[in-house]
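Take a look at these structures.
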Structure I
Amino acid sequence: MALDSVLKQLEAKIEELVAAYGETTAREQELAAKLEANPDDHEARFQLALRKVVEQDYDAAIELLLELMQKDRSFGDDAARNGLLKVFELLGDDPRVGQYRRRMASLLH
């Protein structure tokens with residue numbers, strides 16, 4: 001029963017993240033093509049990161065959000081940093097969180 005509760009909480013967090021930053025309606029391939037054509041397409045990078053979160057490919061999502069943070073910290077009212085914090089929350093005690101938090105901190109300072 002406790003596992004069901006944890007899974008429901010995780011599902012709610014994912015839904016919250018997607019709702020907070022908009023629906024990812026474009027297919028992943030289209031977003032990747034947009035990003036390849038224009039590496040400064042911050043919206044495509046952010047939408048691709050959201051898609052990765054929904055697919056539970058957290059490492060890829062974090063990498064995309066870190067890149068976005070590095071390229072344009074102000075995009076979407078600091079959406080990359082806020083997205084990273086939400087993903088860290090989803091990952092909980094995962095050992096990767098500390099490593100990613102340090103990388104995020106180095107971009108902040």
Structure II
Amino acid sequence: MFLFSQKCPNAKSYEFEPYDYGPFSRGLYSDLDRFVYEGVIRKIPMSGSRNVFELTSRGAEIAKLLLRDAPDDELTCLREIKKQVTSLNFSELLSWIYGEYPQYAVNSKARV
């Protein structure tokens with residue numbers, strides 16, 4: 001979502017601030033908690049304090065409706081971001097983000 005906010009500036013997105021491990025948005029995490037509560041996504045705890053989120057079947061149906069009505073330029077932007085992000089591990093992604101957006105590295109606890 002951070003990259004979406006940077007690369008697709010005309011799209012509605014979240015506000016981000018520098019934080020411990022890169023850009024952070026309180027609004028995004030608030031929405032994730034709400035979507036878990038509503039059964040749209042599920043939260044899967046990983047090692048450390050990391051979590052992975054995945055769509056539920058209900059969430060997949062909602063996503064289909066949203067994708068149908070989404071602007072083509074925003075979908076193209078999201079697809080490009082997804083391709084880039086999924087080709088990197090977390091350290092590589094964080095290094096790349098800090099290189100491109102150094103203002104978000106100022107509070108970092110990460111050694112990249």
Structure III
Amino acid sequence: MSNKPYAVPLHEQLASVPRDARLIIDDANGMGTRFIPVGRYCHEAANVLRVLVKHSQRKWRELTEEDALDLLPVMESEYEVDVEMILEFAKAIETKLKEKNHG
């Protein structure tokens with residue numbers, strides 16, 4: 001057996017809580033008993049985290065030259081630009097997005 005720590009993702013830990021688990025709080029002032037559905041909350045949080053993890057692991061899709069050229073009619077009608085300027089600008093945008101997404 002290894003002494004290395006084993007990290008269990010938080011969404012798996014939350015999903016392991018029994019769905020019907022409840023926190024029972026008895027009010028000392030006679031206001032009654034409250035039941036908090038902790039299991040349900042844990043499963044809801046696990047589902048949200050799964051989606052976030054899935055989206056964070058999506059593969060980066062680069063901007064293609066065709067994507068950039070699709071902007072040409074818009075740019076030509078508004079500004080005096082040519083194909084080379086559009087492609088250069090699109091590449092600069094893609095570079096900045098890569099910096100922001102990959103640190």
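Coordinate-derived values only; no laboratory data. Note that this is a predicted model, so its numbers are computed, not measured. Cβ atoms are built from the backbone, for glycine too; each structure is taken alone.
Which one of I, II, III has distance in nm of label points 7 Å out along Cα→Cβ at positions 36 and 60, as calculated from the coordinates, equal to 1.3? Computing distance in nm of label points 7 Å out along Cα→Cβ at positions 36 and 60 on every structure in I, II, III gives 1.3 only for I. If log10 I(q)/I(0) by the Debye sum over Cα atoms at q = 0.12, 0.20 Å⁻¹ computes to -0.40, -1.04, which of I, II, III did it come from? Source structure: I.
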